[in-house]
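Nothing in this text is a laboratory measurement; each read-out follows from the coordinates by a stated rule. This one's a predicted model, so the numbers in the text were calculated from it and none came from an experiment. Cβ atoms are built from the backbone, for glycine too; each structure is taken alone.
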Structure I
Amino acid sequence: MECFQFVFILRLMLRLLGITNELSRVLQRKDLNIVLALELIDDVKARLATLRESGWDELFDEAELNFWWQVT
């Protein structure tokens, strides 16, 4: 079961970093555009809320598929 937990957490982190990557890049720019950053913050918050509310089944299925593909 530890292997599956690792795969699940790996898939979760991949999803989270994918959601926050663009915002991270915008916030690190020297010529920071505050309006764009605020829009991206709202977008990231909405996407994280969607993941929290209804993304677990899909994430679990992806992790399970990856796990069984690696095991066999």
Structure II
Amino acid sequence: MLEGDDKSSASSVKATFTGTLTPVDGGTEAAFQVEANLRGRLAQFGGPVITATAKKLTAEFAKNLRAQLE
């Protein structure tokens, strides 16, 4: 779990990452979940930008993990 506070924007974030690798017929199944909770001004005004960035980074992570496992 990652946690952080920013006093200047009166905001906080808590994030967790959970992942599993499971052997399947001749390969590996990778499953992961990312959950983040934003509070304060950051969530109010920056939420959409942060959500879009998180989705992009998650897709990039999955692509890189797939490349390493193949």
Structure III
Amino acid sequence: MIAAISRKMRCLVLTDGRIAEFTEYYDAEGNEIEDIERAVSAVAEHPDGTGWLAINLEDWDEQTIH
């Protein structure tokens, strides 16, 4: 489960403390983009290599921990 995200560090933190770096960012139209500040969603590879984590960045801010 995702505990927090950091746009600045371009990663997310899982509840067990592991970190997954974002690999792709998408805008509101679903286009892949480079600018994380314009991104509404992102993808990160799960730290154990078993799959991918897709996240809606609009649900999070730098201060939010779920």
Label whose coordinates, when relative contact order in percent (Cα under 8 Å, 6 or more apart) is calculated, return 25 (choices I, II, III): II
Given 3.5 for distance in nm of label points 7 Å out along Cα→Cβ at positions 34 and 50, calculated: source structure among I, II, III: III
If percent of Cα pairs over 17 Å apart, for residues 18-57 alone is computed and equals 50, the structure in I, II, III: II
With helix-only ellipticity at 222 nm (-39500 (n - 2.57) for each DSSP H run of 4 or more, over all residues; to 500) derived as -15000, matching label from I, II, III: II
